[in-house]
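Please find the structures below.
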Structure P
Amino acid sequence: MVAAFHVGKAPPALPSIRSDLGASLKQAGWLLSIINLVTACGGMAIALTADRLGHRRLILFGTTVSLLTSLVGGAVSSAEVLLGLRLLEGLGFICVVVAIPPLLVRIATARDQRLALAAWSTYMPAGAGVMMLISALVLRAASWRWVWWIAAAASGAMLLALLLRTVRRHELDPLVAPRRPILAEMAEVATSGGPLAIGICFGAYSCCWFAVVGFLPTLQVERLHFTPETAAIVTTIVATVNIAGNLAAGWLLQRQVPRVVIIVSATVSMAICASAIFIDGVPDILRLVLAGLYSAVIGVVPGCLFTAIPVHAPRSQLVGAATGLLMQMSNLGALIGPPITAALVSAGGWPAASWMTGIALGIAALAGVFLHWREGRRVIPS
């Protein structure tokens, strides 16, 4: 969650950054998306590096990078330098988020593994959402630089906690296991049906979720005439309720509800809900209610997919690599979802965005059905 602070700190701070550093609109866009770009390109390679160097070491390294880059970033006077530091923040972020799931699989009991991974899936909406809210409140009275330093302080506190609480935990020590070359293991995971379907499902989910949440502030300003600050706070609340779905997935799976039932029920029903957010004729306040409902219900998808990784990884040693593939596809979806939505809206108005949400969630539903078929062949309970 603290790693995700560095994702959530940027969106509310962009106007202050542009005013202070003279950043162009194009540079502002890259300040938002470059973290996604790093993860989309290097998630699986970094996960396999963590497998070899030790997951705890990569978590400590990533947290240190986040601390230093945010601390220095708050003092820079150039948009170009800040952009370079954001690239390094992306490296720190991905080092943390791909290294933790393999450790959770190792230290959680078999009975609690699904709950642990479902709880883990809350890191992005919880961390980024909380930091977006903090940013919106801080920016009312202070510069964006204080937002960066607050995020750095959080990473500093987390680094201290990790050093005090994990270094002597021998169950977190690196495992000695036979390894194939990194490229061979990447190919093994990328060509395995289960991890690939998980990645496609998560990518389709991210494409749709980031499109809805990303354009929600614009909808509020244009249709409800909210101030940008109010729109940011409302959007943060909508993003944060995604946590409810993440946790609900673990609760449902623990009670033996099949994964396919959860994924298909959520994606099909929320495809209708997402369309209603954009089409004409829906009262504007109702759009906000539907956006909150959408974010909460669709949150079951990440919870289901993170818990599916240990089931579908080709080998237990490749759980980290399968997580890296999931992260790559997720961030690819986050990269392409908003531009596709923008192009559709430019061509056909807001109702045209419902085409993208419907198709993306249909792909997610089909991927969920395929995962169920794969699990049935392996005779492994969901």
Structure Q
Amino acid sequence: MAIKKDTLDQLLSGRDPKEVFSKDGLFDELKKALAERVLIAELDDHLDGEAAAGKYNHRNGYSKKTVLTETSRIDIKVPRDREGSFDPKLIARYQRRFPGFDEKIVSMYARGMTVREIQGHLIELYGLEVSPDLISTVTDAVLETVSEWQNRPLEATYPLVFFDALRVKIRDEGLVRNKAVYVALGVMADGTKDILGLWIETSEGAKFWLRVMNELKNRGVEDILIAVVDGLKGFPEAITAVFPQTVVQTCIVHLIRNSMDFASWKDRKAVAAELKKVYRAKDADAGKEALEAFDASPWGRKYHSIAQAWRRNWEQVIPFFAFPEAVRRIIYTTNAIESLNAKLRRAVRTRGHFPTDEAAMKLLYLVLRQVAGEWKMPPREWCEAKNQFAIMFEGRFAKA
């Protein structure tokens, strides 16, 4: 509903326009007035309900309360009732922050800002002093949400699941250790993406991956058609023990990226063009011939380690050639997992290291939540790939 012009003229009369949105300006006065009006209306409704229930209760004056808003502190009058049974919904009994304030802090934290940086940001922009303990309390409240998210039910079938890892420095028993953070990104039957889970471990192996696979199964996953991984130790044995029909495929994007690490910057474009002949070959035999041709070429002789890296992973590359072109593009055009990893690494680099596993999990979850909120549409290749999945996996894809 639009505010009438006469009302605005009356509010702005005699005021300096520059001070309207400043601390203690008109904007804060309106917040205070509206908050108090809503609280009075809430109490009226509460007393009406008490009277209808045959209870004798009435007003009992006001109590003062200082509330933190996004721009300043405001002092409001909270109406009281005689019996003390009134608990406001707008600003709860023990709440000290105006609705929306916590979300601002969490948003800044998710963007990689430290507690001290958030504190300085609030002082600089809003002139608002907030203690580091309060900011920590707000962000720590996310941990309960993380636990619920990590244990939520999942879909029965996922056509594609990408498993990836990144290294994070975490303080453990007085020492800063490198720990691996594993992320599972699932693609559902309609092409939309979902982050299935997040795990922190000091080392990987068949036992760890068996625990992860059983966790996914206990949360409702019955089948994974294709699992795309990057040389994770013990993974093939673990996933086939729980999901025996799953095709394990080496991530072509990671293999290409690892190959580029061997090449100098000025040669990477040309080397990448030559490697395209390998993973775009019509079948495994043609791919092997293209790899041998690359190894014998000037680029292969200059960067012999690239061909060796592909040969070491060739058994997990072979399944890729059995897929039609549409499915191949979905597997090697993994913009989602690459974008996800880039944002996670950016947040990790900003922090340097984390004091605990929980602190790392908290930040990474918030980054993942922020990224997932930006996912709107399935990839353009999905429509064609979906039809191919339906033919290749028959009844299994129909359950997705």
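Calculated for structures P, Q, relative contact order in percent (Cα under 8 Å, 6 or more apart) is largest in P. Here helix-only ellipticity at 222 nm (-39500 (n - 2.57) for each DSSP H run of 4 or more, over all residues; to 500) was derived from just one of the structures P, Q, and that gives -15500; the source is Q. Can you say which of P, Q returns 3.6 when distance in nm of label points 7 Å out along Cα→Cβ at positions 93 and 109 is computed? Label of the originating structure: P. P, Q: which one has semi-axes √(5λ) of the Cα gyration tensor in Å, as calculated, at 31, 28, 17? Answer for the origin of the read-out: P.
No value in this document is a laboratory result; all are computed from the given coordinates. All values reported here derive from a predicted model rather than from experimental measurement. Cβ atoms are built from the backbone, for glycine too; each structure is taken alone.
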